[in-house]
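These are the structures, in structure tokens.
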Structure P
Amino acid sequence: MNFTTKTNKQIDALFHPDSIAIVGLPREMKTGKLYLIALQDQGFSGKIVGVNPKADVIDGIKCYPSVASIPGKVDLAIVLTPYNHTLPVIEECAQKGVKGVVLFTAGYKETGTVEGAQRQAKIVDVAKKAGMRLIGPNGMGLYAPESGLSFFPKLSRQSGPISLISHSGSLANIICAVGAAKGLFFNKAVSLGNECDLTSVDFFNFYAEDPNTSIISAYIEGIADGVSFIKAIRNAALKKPVIIWKVGLNPEGLSAANSHTGALSSPNEIWDGVAAQSGITTVSGFEMWMDTMMGFSLLPKPKGNRVAIISGPGGFGVGAAEACGKEKLKLAQISSETHTLLEKVVPPTGTSLRNPIDVGMTASLTINIYIESIKAVAADPGVDVALIIGIGMSVESNEKFAEAVINIQKKSGKPFLVVEVPNIEHDFSDVFSRAGIPFFKSSERALSTYTRVLDYYTSL
């Protein structure tokens, strides 16, 4: 790929290594062993070697006493050694011509001590002189299914449109692990830790150019260079959606972020201004973060704010209508033609054909009432998006319901938001999400997500 800057070319090389050395690979089951398991599980096709002076072979992987003793080239080194043994390893990597190093262990600037900052400065100096790039310390490193890279076992081998930046290794791992059930698949991910060398700015710039990245998502604890950060996210947001969960916006969050990765954070008011001027989409909390990624990843590009609500439980429909008002969305005006179609399938007792459309409890027993109602509403030219709150009385009826909703959405091409009804016998979230239809825990979350996606494309 033809990237325009040296840093982007270097990052691309780190995502596509031919050889990896795991330095400090343990013989027994410790945290560091997970990197080897993860790479094997992901199907990394390149060369993997271990560095352990007390072992010749670990789990079938050839080991060497030092980086210097490894024959041939090493593109990427994952360094698991404690902070007090790291500097000589970095020096060996530099002499070996290693392109990049993932520093897993902590004990550097994030400690808040002079000694920790000095340790970090020394390894950065060595790397910079050699033209070698560093990720971390106190970070998990890289995940890229197409390259067979992974920082934790059993992550999805399916590549997707989202590329991730995270200052938290655990959050990076969790979102990549649980996201698959919501239809969230990642093209690339990086856990940055302390950002001693490569920063979030570098990866925002890289993902903005990367043709395989359609959506950029980030968990950000601190910003070292505000000017460069704003420039990077603004440039990226002009090309593709940028979703950022920024923490450290109040005194409590600031203190926690600083102790986690040594991050210096910005007050809430400043961040709101940055977000408004940059065109990014901001979220708060893990659930909103996941919902928003799901919305951008799965929803067709929205065309408007006119919502049709189809619900069996009447109260949920009323609640959804109220949520529309809070999100400044409009209840769609159902056409007379659609109204006529609905009259033919929806029983007259305990129902309503006004938007929100209440198909009644009978629809749970006769699932075709739901299906035909959704079909009629989806075809209405006055409807931009359909919010569906439905449930059958059996697993079989819900399977029929899910299949029909998926087929109707494909035919209409309109955004569908499916909302879970409590006490459903079977979790259909993966069925819908894998078919490209986001599935939400509540109407409020569904409509809030749709609004964020709509706002982004409207602002463009």
Structure Q
Amino acid sequence: MNRYKDLLSDTFVIGIGNFMTKLIYFFLMPIYTLSLSANEFGQADLLNNLAALLLPLLTLSISEGVFRFVLDKRENPNELLSIGISIIGICSLIFALCVVCVFSYTKESYWIYFYFYFISEAFRSLFAQFARGTGKIRVFSISGIIAAFVLFASTYMLLQELLLGVNGYLLAFIIANSCSIAYLYLSVKSIQNLVWSFSVEKTKMVLLYSLPLIPNTLSWWATNVFSRYIIAYHCGIGLAGLFAAISKLPALVNIVTSVFQQSWQISSVRESEAKDRIVFYSKIFTLYSAVALIAGSIILIMIPYISRFVLQGDFYAAWIYTPLLLFSAILGCFSVYFGNFYTVSKNTKAVMITTLYGAITNVLLCIVFVPLWDIYGALIASVASFMVIVTIRYRDTYKMFPIQFNKSIIFSSLVLLFLESIAMTLDEQCGYMTAYVISGIIIILNSLLVISTLKK
């Protein structure tokens, strides 16, 4: 029972921080849609996603590597942190030269802000993952809360009061990341008392793990973000801004599922050598998937009402695209769960391959469908790409760890959830009524599944 208690404890602590963080990010949307035009928000979002693209590429995904090896009690945390700081420091200097060149060519001041946003995000991620890996779960959680609250306050001041536009959007992230870094430094003694220690052999070991994560992260970027650039090219940056705005709404699902995922990453590694690990993994998957499906079905029928608060002005009309995005987010939850077993086995090459297949699917379908059907083309591509990823990862997971679960309920619930999203997209009374009925069926089926699983 200790394993369940540990997982529940980690989930609760991380959950508080994650829930509050995601909720604050959610409340940022009205500020963005009130303070920025569709063009400005589109530009800001493209810069934000460019940072997400460059971070793993330029930092060699070292934060993930440090986190994974810090979990191994045999490794020296001090040495691993030194490796992480060294690599990020060197890469930051190289990136500075690139930014100077771009700035001198474009003369756009937001590139300067973009650089410091990049640097602050890189170090915040490293320190946060180090804290999580060394068991400082509470510190990790609080650092996220601090970043979120500061981001909200800074965004309101810089966008609503000072009207700084895209520059203010980036500056708010810089301030938030800096405050989070300061807290992590003051709260984690291992960071404060760092004694420089660099080993070429250990660096190679960490990089062999982290380097395959670069194409993996880039593939995730292509799966989730590439469509916005295609929409901007074919339909204009304004429509890309609308698509970026509605892409934030599926974060409601992530509030529920990401609470679990970060703690599960620790528990799954911790229990990887246990004799009854298959039973443990199977039970957790059943509960996780049931909760995700119930949450997804409820949020789907609430989307029109939630959108009235989140999407202000001209942005509101775009809510109709959200249901299929939400279904994609649910598939993403399943893919992350299965993908964690690659972390357990340290098989980052396999996780890279699965994500690459999804990215290729998304890119090809976006190129074909977006010119034909605009945003709907991007939605079709998103659903298809996540289906590819989930299918391959499920197959691989079953080979490594043959987890057992009620396939008929889980798979039928996924089909029903897809039908519910289609019904909501129809935007008519009959469609809404159909969605309500389907949601009720999903909730009943998965509630019964949760009850039966807990009784075992």
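Bear in mind that the values in this text are calculations on the coordinates, not laboratory data. The model shown is predicted, which means the values in this text are computed figures rather than measured ones. Cβ atoms are built from the backbone, for glycine too; each structure is taken alone.
Key figures for this structure:
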| item | result |
| --- | --- |
| Which entry (P, Q) yields the derived value 65, 60, 37 for Cα extents along the principal axes in Å | Q |
| Structure (P, Q) behind the derived value 3.0 of distance in nm of label points 7 Å out along Cα→Cβ at positions 27 and 379 | Q |
| Ranking P, Q by relative contact order in percent (Cα under 8 Å, 6 or more apart), the structure that comes out highest | Q |
| Read-out FRET efficiency 1/(1 + (r/R0)^6) of positions 187 and 387 (r between Cβ atoms, R0 = 30 Å, to 0.05), computed value 0.55, structure in P, Q | P |
| Origin of the value -13000, where helix-only ellipticity at 222 nm (-39500 (n - 2.57) for each DSSP H run of 4 or more, over all residues; to 500) was derived from one of P, Q | P |
| Structure responsible for 2.8, with distance in nm of label points 7 Å out along Cα→Cβ at positions 59 and 163 calculated and labels P, Q on offer | P |
